[in-house]
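No lab work stands behind these numbers, since they all come straight from the coordinates. Quick caveat, the model's predicted, so the values are computed rather than measured. Cβ atoms are built from the backbone, for glycine too; each structure is taken alone.
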Structure I
Amino acid sequence: MSTPDLATEPTQGTTPIPPPASAEKLPRRTFTVLAVLLVGAFVVILNETAMNVALSRIMTDLSVTERTAQWLTTGFMLTMAVVIPISGWLLQRLTTRQAFGLAMSLFAAGTAIAAVAPGFGFLLGGRIIQASGTAIMMPLLMTTVMELVPPHMRGRVMGTISLVIATAPAIGPTVSGVILQFLSWRFVFVMVLPIALAILFVGLRFVPNVTETRKTHLDGWSIPLAGLGFGGLVYGLSLVGNPLIPTWELVTALVIGAVSLAAFVLRQLVLQRTDDALLDLRTFTYPTFTIALSVMAIVMIVLFGSIIATPLVLQKVMGLEPLAVGLMLLPGGLLMGLLGPVIGRLYDKVGARVLVIPGAIVVTAAFAIYATISPATPWWHILVANLVMSLGLAVMMTPLFTTTLAALPHHLYSYGSAMLGTVQQVAGAAGTALFITIMATVSGATDTQAVSTEALATGARTAFIVVGCVWLLTIVAAFFLPKHDPDSVPEHH
């Protein structure tokens with residue numbers, strides 16, 4: 001099927017030709033493809049956080065402990081950490097339509113299983129299948145944007161993606177809370193299923209094949225090493241600060257993860273000589289990619305760390321109820337989302353460096369506000385700090401997403417997207433672990449008899465100061481980002 005305005009639509013196995021630089025709008029078919037992928041991404045990301053609110057209800061209905069129920073989120077996170085690194089190889093093998101069909105089919109199948117699960121085991125299995133589809137969707141979206149959208153328009157499109165990434169997790173718990181107010185927890189899945197099936201049908205009808213497929217050898221050692229490496233690290237980091245977890249379990253997970261990851265890296269360095277790597281590490285031979293990815297890693301550490309630390313401060317130090325905490329954090333998430341398209345358009349005009357440097361400075365100001373936390377701190381003080389941090393991160397994220405992938409040639413887009421997603425998962429887990437460890441250690445040292453509000457405030461203050469000092473590295477690194485992204489990168493480096 002073709003349309004008159006589709007100057008860029010490829011046939012299967014071809015790479016699209018970007019529209020002329022003077023074009024102000026995306027071709028209609030390109031817009032449709034990206035819209036379908038964005039809606040799909042919104043649904044799968046929203047579903048990821050919607051489950052958190054339902055855990056207590058599931059514990060009662062299925063008669064499981066809190067630690068067992070927590071595997072519904074831990075299992076989802078681990079699956080993402082394992083599948084995302086594999087997605088780079090998968091997107092090389094499958095056409096765009098096939099990859100989309102696989103991602104949404106897995107998500108829909110997992111949703112259906114979870115909705116009718118007779119017991120906890122089936123429910124956990126459904127969540128793992130859901131996560132497998134989610135892990136493919138985000139790298140697919142990023143890769144498709146890089147293939148279809150010309151360089152001078154990538155910022156505004158990535159800005160829209162940032163809107164989805166920021167707002168979907170923010171409203172997921174709210175949507176779930178409304179459903180649970182009137183219906184069973186199963187309807188969290190039941191109501192998502194027809195939407196997922198509709199997106200799958202529309203996508204299979206309208207999503208064209210925009211990338212070249214390439215048959216590569218699947219190495220038998222790489223997948224288990226990736227699973228043990230990334231999965232072990234994320235799992236180990238998720239255990240930090242949990243008093244119910246024995247130390248040996250935490251240390252074992254981290255050691256297995258680190259050793260397996262080292263073996264995985266060595267294996268990929270050998271395999272990429274024959275273009276058979278599961279995750280091609282030649283992406284790191286492009287300096288801009290490495291710098292932007294490193295800054296993005298620190299951004300994710302701060303983002304996920306503050307997501308866990310700020311609610312703890314509001315509840316434990318200031319005594320706010322969970323509903324009030326949720327309402328206070330919602331403006332920050334919405335601000336990040338709404339600024340995405342605006343920052344994207346600015347990025348298309350001025351490039352990454354001009355935005356990332358002031359964004360990093362704004363986040364530094366937020367750390368300065370957080371560093372004054374005490375039991376006497378008014379609630380609006382934290383609200384302002386959260387809004388300032390959200391503003392700074394919003395200014396940085398769209399330029400970093402776009403610059404990271406724009407630094408690569410076409411044949412490495414899928415691997416770059418996979419690496420970006422992997423770093424998000426690992427850095428997010430590291431950020432959570434870092435904040436919790438510092439807060440727990442310092443608050444315990446401040447008051448050995450009982451953890452008072454003053455001790456908790458001291459722990460939170462110290463955590464923000466320490467991470468704030470690390471954050472200063474992003475300002476330095478930002479000066480090495482390019483002023484403008486190149487229109488193209490040579491295929492061989």
Structure II
Amino acid sequence: MIHGKLMGGLALLVAWSTIASADNVEYLVKLRTQSPTDTLDVLSRLEGKVDLVSSEGRLFKWSTSTEVDAADILNTPAVEYYQKNHPIKLFANPSIEKNRNAMLEALNEGELPIPGGMGAAPQDNPEIQSPVQQSAGADPLLNNAWGLANVGATNSWSHSPAGKGVIVAVTDTGVDYNHEDLINNMWRNPKEIPGDGIDNDNNGYVDDVVGWDFATNDNKPYDLTVDLFQILLGGGNPGHGTHCAGVVGARHNNGKGASGVAPDAQIMALRFINEKGQGDTASAVQVVDYAVKNGAKIISASWGSEGEEAGDMALREAIQRAQAAGVLFVAAAGNGRQGKGYDNDADSKPVYPSSYQYDNVISVAAIDSDNNLGAFSNWGRNSVDIGAPGVKILSTVPGNQYQDTVIDLGEFLKATWDGTSMATPHVAGALAATLSKNPELSWQELKRTVLDGAAPATALAGKVSTGGKLNLNFLANN
């Protein structure tokens with residue numbers, strides 16, 4: 001069924017027969033024009049379920065039987081191209097992946113010490129609370145967030161507005177929008193009246209107050225967490241989006257937790273990856289389009305695919321639309337796939353979207369507290385731009401909690417928050433801090449300012465295009 005507003009003012013509510021088959025496949029179909037006649041011509045050919053993905057991209061998602069000959073059905077001048085709806089996922093936490101099999105074996109043999117309180121996951125989709133009054137006070141965990149000092153963020157706060165007025169879209173597993181260290185920095189849609197059940201700003205999303213959940217299609221993009229057993233058995237990295245959001249813009253000097261790189265930035269929560277760490281191209285396109293249309297200047301993307309989807313035209317075009325709108329796309333370089341067909345050189349084995357050669361893409365590698373390249377981190381002299389902290393990173397997680405360690409089970413596993421996923425929001429926050437001090441900068445100038453400010457690092461020489469790590473000390477001088 002096709003719902004809602006279609007292109008060129010053509011409003012439709014059309015029901016097609018749904019194929020009752022477990023063996024279905026999803027295609028993304030791009031139309032050549034916005035012509036209502038062409039649109040109806042193509043849609044009338046499609047048996048199955050059809051949904052609008054992007055009016056800007058003239059893109060539809062078609063779910064149909066694997067027995068259907070898509071090439072024959074879509075062989076019409078009105079179709080510009082079609083492709084599979086590719087899977088997209090979080091890059092696996094290397095600490096967890098390294099030890100998962102050993103943990104499962106120990107669990108089966110009854111040797112794994114399981115701490116209490118790990119039964120049910122926290123409530124999903126709590127009501128969105130309004131900003132709250134908070135007293136000023138030192139952040140008690142600030143010294144544990146080593147990445148902030150490493151990149152010069154703590155020094156930059158006295159020399160810049162620290163991201164004030166800049167919207168950063170965190171496209172991920174969602175955000176705990178009520179977290180004590182994030183609630184006052186959540187983006188609030190100024191044209192939407194909370195809870196009235198009306199699409200006040202006419203953007204196609206009802207009550208999208210802090211963002212949208214494209215994984216479940218609702219207005220509460222909450223970061224659903226799961227328990228330890230689900231992490232072990234089902235994969236995923238619960239709390240991932242909230243952790244990334246805190247690195248970008250956790251509040252500073254509110255007596256809570258630590259801080260983000262840009263502690264006055266606004267966090268737009270866009271969930272399209274579920275609690276198992278899985279998403280797809282269609283929803284990735286939607287989060288990029290939403291971010292662009294609703295005022296984000298920076299998109300933080302700690303996700304991707306490991307080399308398979310170079311031809312993902314739908315995602316490519318969404319990122320190009322972001323570039324045309326002056327929006328920077330900060331992407332994780334990836335956590336390697338050694339032993340599984342990929343090594344850590346993203347030049348020879350690309351990772352997407354970070355390896356897309358578009359000018360608005362910034363690809364980020366991970367470093368540790370000694371400025372060494374993370375053992376897991378992808379690198380590439382031509383395809384990766386800069387290094388940033390990505391090993392044992394302290395940040396916010398759902399339920400007013402803070403972590404630099406995901407799981408601590410003693411000798412069996414101590415999995416810390418590691419990954420280029422953690423490095424990426426450091427750079428997104430740095431861009432926000434820089435733009436807030438220099439709002440006149442074009443997106444090209446903003447990118448160049450941050451990359452030119454990189455501090456040389458021996459371990460990154462020849463590994464990233466700048467040869468260095470993120471460094472915000474330049475904000476004291478410009």
Original post:
Among the shown structures I, II, from which was the value 1.1 of distance in nm of label points 7 Å out along Cα→Cβ at positions 185 and 417 calculated?
Top reply: II
Subject >> Which of I, II leads on relative contact order in percent (Cα under 8 Å, 6 or more apart), largest value >> reply: I
Original post:
Which of I, II yields -6500 for helix-only ellipticity at 222 nm (-39500 (n - 2.57) for each DSSP H run of 4 or more, over all residues; to 500), as computed?
Top reply: II
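Among the shown structures I, II, from which was the value 0.35 of FRET efficiency 1/(1 + (r/R0)^6) of positions 137 and 217 (r between Cβ atoms, R0 = 35 Å, to 0.05) calculated?
II
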Original post:
FRET efficiency 1/(1 + (r/R0)^6) of positions 65 and 433 (r between Cβ atoms, R0 = 41 Å, to 0.05) computed as 0.20: which structure among I, II?
Top reply: II
Original post:
For mean count of other Cβ atoms within 10 Å over residues 193-200, which of the structures I, II scores highest?
Top reply: I
